[in-house]
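What follows is a set of structures for review.
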Structure 1
Amino acid sequence: MKSWDYKVISVIIDKKEHDERYSTWKYDPYHYCQEILIERFKLFLNIYNVKGDVMFESRGGKEDMRLKKSFRKITDNGTHHLSSEDLLEHLTSKELKIKPKTANISGLQIADLIAHPARRWFYKKIFKMDDGKNTFGDEIIKILEKDKFFRYEGKIYGYGAKKLP
């Protein structure tokens, strides 16, 4: 994991806080995370002056269709912070790619390896909740912190790792 060429952008949402804070404005938490991930991914692509794809692991028929619809809405209308034109300048497609776990896509496999350690990083660093245990995930956290989390102006938090209410 140290030698592979990748950057991590991770988002975590506190669903309870989200429900309490936004009692009238409700955004599906999964789709809200998607929007924030896409904004950070666009920043990453812009910095490196490259184009990229967005791919999610399949969650099932209806959920996949909802995610595709949400992604299409973002590419058609932009986000709260990006215009559609600005976003599409760096994406290769207006369509969200969704693949099942059985497709064995390397990027999705890496995301699976990183997901739990990234969550653990949030609990330790952002929520200040350390269980005192030293797990294999903590070894992955060291790799992520060293140079795999995406950084902007030297900062991980807010760019390579973002907590949403």
Structure 2
Amino acid sequence: MTEEALRKGLDELIPKFIGFIVSFIVVGMYWFSHHRLFYYVDHFHSKLLWANLLFLMPIAVMPFSSAFLSEYYIDGISTPMIFYTTNIVITGVFSFRLWSIVANKKNHISNSLSKPMANYNKTRALIIPGIFVLLVFVGMLNSWLSYFILPIAPPLATFFIKRYYKKHHPELEIK
């Protein structure tokens, strides 16, 4: 093994490392959301537990879909981005469902989750997957542009959603 061969091998790993970073950020954002959700949970029942289990399934798939994206996402091939985006969309839908179950007063799960706070989190659950769907279409026009937007789009979207809700609902303690 020479220094040159080692550097070349390292260069070839850069897309995988970018994929790892994207996966880490996305899983981390869902982890934060999950903790925010369970802050409001006062009572458990099987409907919540099953919805939570379904939510965790696409989270467990995330490292695989991220690795698939980073390994095979090249110009002109959209399957890896579609696969990854589908994983994000399913995660977002299940996150939305969890927030809806906890927010629904008929379920008697939370006594402290306000409607604006529930709406804030449900909005986040759907907007981020929506951004990924848009990135699929951007990727069909320019795959490298969408690939480099991936690491910044979710945090940027979260920033603007927070800003909107802080402005329109100053009573919310959004962190």
Structure 3
Amino acid sequence: MPDPFKTLGLPARYDLDPTDLHTRFIQASAATHPDRYTDPVDQAQAAERAAEVNHAYAVLSDPERRADALLTLLGGPAKEQDKSLPPDLLMDMMETREQLEEAIAQENLDELNKLRDWANDQRDAHLKSIADLFADTQDTLPAKSIRLELNALRYIQRMLDQMPG
């Protein structure tokens, strides 16, 4: 897929204004809607372009996907190339998942909510760290640090996605 920032005419940076992002998406969607064309070839091309616009918006409106796209665009390692994690993350996640399984088995809603709050706090902390790392790039992109945070974030997000209710 093409560069999502270019597709929506936005600067390639992490800290995008959500209102500006949405406005650009609406404008690009209106301009590329296949119903604007009568010729079947033009309609097909517009449908492809509309799919690119929708994909770009989906990527840029999700902070994790936006960071991943920006990191790759700036020459950093793709998630398939670097799967490194913070030193204690796997052990912490194993312990937390055990607590989660126990809370689910016992139908302990208080513990489930506590674990969900913990995971959301962790997610927010990783997203803030990613934003800070992108903001602090003077001459050199801290690509390894950003990838490390993104990889950790994926573990937290997966846990949140798998939590009941």
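Every number in this text was worked out from the coordinates using simple rules, so none of it is lab data. The structure displayed is predicted, hence computed values, not measured ones. Cβ atoms are built from the backbone, for glycine too; each structure is taken alone.
Name the one structure among 1, 2, 3 that helix-only ellipticity at 222 nm (-39500 (n - 2.57) for each DSSP H run of 4 or more, over all residues; to 500) of -28000 was derived from. Corresponding structure: 2.
Among the shown structures 1, 2, 3, from which was the value 4.5 of distance in nm of label points 7 Å out along Cα→Cβ at positions 23 and 143 calculated? Structure 1 accounts for this read-out. For distance in nm of label points 7 Å out along Cα→Cβ at positions 39 and 103, the highest value in the series 1, 2, 3 is held by structure 3.
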